[in-house]
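Some structures to go through are shown next.
Derivation of every value follows stated rules applied to the coordinates shown; laboratory data play no part. This structure is a prediction, so every number in the text was calculated from the model and none was measured. Cβ atoms are built from the backbone, for glycine too; each structure is taken alone.
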Structure 1
Amino acid sequence: MQTDVQPVSAPSTPWQSLRLDHVRKVFRDSRGGDYAAVREISISISRGDFYCLLGPSGCGKSTLLNLIAGFEPVSEGSIAFAGEIGDQPWRKPIGGAGVDRSMIFQDAGEALFPWLNVEENVAFGPRLHGASGQALLPNLDRYLRMVGLKEHAHKFPFELSGGMKQRVQIARALIMEPDILLMDEPFAALDAITKRLLQQELARIWQETGKTIVYVTHDIIEALLLGTRVAVMTAGPAATIKQEIEVRLAQPRSSTSADFVELTKLLEATLHEEVHKARAAQAQAA
């Protein structure tokens, strides 16, 4: 297989990986009982990775993303930035939401502020943290151009297509200069052509910025088009990681190449059993 196209290195900070160690998340159901959404999740996401979480619906992919974002506390285990200074390892636990992580949601229409235009939506975060005037303009211009919205900066969300709204979300996340972008099926609601175009754009942005991306999807083809590593989750509840594979395919990727087809078959076989389990569990619950 061909070697990956490596992303540009992100600005230097001490951490080298995001570590999830024996992570478990328990929720209370409507009858007052407890159930585990995810269990025994132990993964290490290297800096600069495009890490895809793949699995059947209801397997806890979004729950895991929310735990990394700090929107929910873990019930057991830990999530932390990890690195080394000299020969000394260190960890910085994630204790809540922070500007070092930015979330991009599936429904951009709900995520954007309808009373603000494109430029104002993108600039909202920096202004909330005190940036204004000339100090804001260079990054605002850079990221509007990066996502192809410079000529649409004056438009309001109701004037934008679904794909353009997602571009606004991406620019709004990037302008905060996060270490990690967390993306929860951001293209799932788009038509096939728009989805493919945005996948290509996202691959370009990842290479240009060197950001670490954790990407939730249930689409095997999407995971292989974008990811450097793909983690397949078992059926929920109490889901865990069934298999993790490294994707060594050059960018831009073609879904018709022999290597791509080989990996697709591997993931289909891995995922098929979990999809069957999920359907059986749903049938039993009904």
Structure 2
Amino acid sequence: MSITASSQEWDMEIKPQDSLFNLHLKDVWNYRDLLWLLVRRDFVSFYKQTIFGPLWFFIQPIFTTITFTIIFSRLAKISTDDVPAPLFYLTGNIAWNYFSDCLNKTSTVFRDNANIFGKVYFPRLIMPLSIVFSNLIKFGVQFVLFILMMVYFTIKGNSIHPNLYALLFPLILAFMAILGLGIGLIITALTTKYRDLVFLVTFGVQLLMYATPIIYPLSAAPAKYRVYISLNPLSGLIETFRYGFTGKGEFFVGAFLYSVVASLVLFLIGLVVFNKVEKTFVDTV
């Protein structure tokens, strides 16, 4: 007995993209198990056959904080808003590391996974999302280090006063992820045709750090440059993060709201561009 095509039932039917704004987020949810497997793969493979393993989560921010403290606090005498220099720089470092890791790794998703994308179907958005979530583990470990350092300086008698703005921490973390993911999606889509962008991102992200209040508070920037620094969507997020947990500095309402709006806009643009390019990128990568 033959089975006609009309009587067959399929669990999934793959069709060409019917709309630029149809992001197929339902498919992403259906493949959530794959997302967690990729997160686990990224975590295990990155530290496999290393001597220190996950201890690198602590080693990197500790040595970076020590270097910043010596160069920018002791030698350059840059203000830290009365926050102990190691705590000030660690705050900026862990936030910046999370954003930059999300951006750098997402920006090469198409190039790094071209072989996988060309062999099997799954929602392509799963891959950059797995990067964001795997980096979240690293951030969580480093955040514990930050809390321990904050407790240490409080016991030593330093004036550290967390306030209600610390409750914005989940939102701050979410928008840092959204911002890094959005920009990364735009770049990875463009690099399928313009390979030079890979080199631009490599040093561009490093330069961006100096346009972000990582090694200095926003209040210490010259007034004529403060507006331009505030145009960086990361500035409002990191300033709020630092102010909420240390009680030093100032909460810039305008800068924070601008960061939220800019992050959402860039994320939506990234989704649309990524959705458009994923249909044909295998032919160009």
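Worth a mention:
- Computing helix-only ellipticity at 222 nm (-39500 (n - 2.57) for each DSSP H run of 4 or more, over all residues; to 500) across structures 1, 2 gives -20500 for structure 2.
- Parent structure of the calculated result 2.4, given that distance in nm of label points 7 Å out along Cα→Cβ at positions 169 and 209 is the read-out and 1, 2 the choices: 2
- Structure (1, 2) behind the derived value -0.35, -0.81, -1.24 of log10 I(q)/I(0) by the Debye sum over Cα atoms at q = 0.08, 0.12, 0.15 Å⁻¹: 1
- Identity of the structure behind 20.9 (criterion: mean count of other Cβ atoms within 10 Å over residues 161-168, calculated), options 1, 2: 1
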